[in-house]
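Below, each structure is written out as structure tokens.
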Structure I
Amino acid sequence: MKSHLPLTQRELTAVASEICSTAIQRKWLVGSLKLLTKEVVKQKKTKGLVAYPDLRQRWFVREVVIGEYWREQGRQRRKIKRTFPSRGQGRPRYDYADYLIQKLGELYVRATGKRPTRGGTEGSFSEFERFAYPFHMAIGIGNFRNRVRKYLEGRKSEDF
């Protein structure tokens with residue numbers, strides 16, 4: 001049976017071996033990373049979708065049509081569909097990306113015992129960024145450096 005993870009077992013083991021010293025830690029970290037990537041991929045797929053109200057199955061759809069009405073527009077009449085949910089104002093939020101960086105930070109602290117840090121401005125990555133970068137690229141989450149910066153600023157405001 002083929003795995004549908006964005007990273008292979010070999011890649012997960014390579015990422016884990018960079019920060020773990022023992023085989024037991026490495027095995028635990030690989031298992032945790034598998035669960036995390038499966039959860040984030042599932043969240044990304046269902047982003048912006050709503051469960052269809054069916055009693056037998058839960059299908060995820062973009063919107064559910066709940067009715068329609070006529071709108072008068074000058075000389076025209078148009079039928080407008082009412083749908084649920086309606087899109088909110090502002091830019092779309094990507095909660096799964098924030099969830100991924102927070103959980104990767106938590107796993108990094110548990111595996112190494114060190115705080116996550118940020119690399120230099122000239123482009124060199126820190127150890128935490130080298131650990132988290134493959135997951136962001138495999139899942140297709142952009143703007144990696146700014147996400148790490150915002151995550152670390154949020155961590156500084158809390159007690160460690």
Structure II
Amino acid sequence: MDSTKIKAAVERTLVGVELDTNLKQLIVSSVTSEVGNQFGTQSLKERLAVRFEYEKHYLDLLKSHKEEIKFAASLQEDLRKERAKFFAETLREVSKTLSDAQVAPEVASNWLKELVDSYTASLNVSSGLVEEHTLDTIGQIRSATRQDINGIDGDGK
């Protein structure tokens with residue numbers, strides 16, 4: 001609440017009351033400060049309570065979708081590991097096998113390039129699918145949050 005409005009209300013209340021001017025100012029100042037603090041504190045408490053409920057609800061939603069979140073994270077981790085293993089081990093083994101089989105270097109090079117391109121494209125498709133699943137899960141959580149907020153607000157925004 002605006003402190004000037006509080007001050008004006010207190011001053012109107014004291015009109016006609018015979019008190020020393022300094023005492024009146026002290027009373028006005030004290031009451032204005034106290035009422036302002038009470039309204040400010042109450043407003044803050046209400047905003048914090050709303051924020052707390054929102055955060056609590058959001059955590060509940062995350063808990064209810066935790067298996068989907070874990071699954072998406074696990075898929076992403078598996079793809080990263082598979083990509084790292086391919087470039088660290090598999091590609092080296094294939095290259096060594098081609099060399100041991102005495103395949104012409106230019107043929108081996110082309111074959112390895114095609115293998116890398118094909119494998120990378122495959123991993124990118126898999127990554128895209130995982131990302132879609134992850135975004136779908138996030139969308140479901142957001143949708144549930146919006147529905148609950150709309151239920152509280154009742155305004156449909």
Check: Here helix-only ellipticity at 222 nm (-39500 (n - 2.57) for each DSSP H run of 4 or more, over all residues; to 500) has been calculated and equals -30500, so which of I, II was it run on?
Finding: II
Checklist line | FRET efficiency 1/(1 + (r/R0)^6) of positions 19 and 147 (r between Cβ atoms, R0 = 35 Å, to 0.05) - structure with the largest value, from I, II | finding: I
Notebook entry, point to check: For which of I, II does distance in nm of label points 7 Å out along Cα→Cβ at positions 35 and 107, calculated from the coordinates, equal 9.6?
Noted result: II
Notebook entry, point to check: A value of 4.2 was derived for distance in nm of label points 7 Å out along Cα→Cβ at positions 83 and 123; which structure in I, II was it taken from?
Noted result: I
Notebook entry, point to check: To which of I, II does the computed value 2.8 (distance in nm of label points 7 Å out along Cα→Cβ at positions 91 and 131) belong?
Noted result: I
Next item on the list: Work out relative contact order in percent (Cα under 8 Å, 6 or more apart) for each of structures I, II, then name the structure with the largest result.
Entry: II
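Looking at structures I, II, which one was Rg and Dmax of the Cα atoms in Å calculated from, given that it came out as 34.0, 113?
Among I, II, the structure yielding 34.0, 113 for Rg and Dmax of the Cα atoms in Å is II.
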Margin query: When Cα Rg over 2.2 N^0.38 Å, for residues 11-74 alone is compared over structures I, II, which one is greatest?
Written below: II
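Each value in this text was obtained by applying a stated rule to the coordinates, not by laboratory testing. Note that the coordinates shown come from a computational prediction; the quantities given were computed from them, not determined experimentally. Cβ atoms are built from the backbone, for glycine too; each structure is taken alone.
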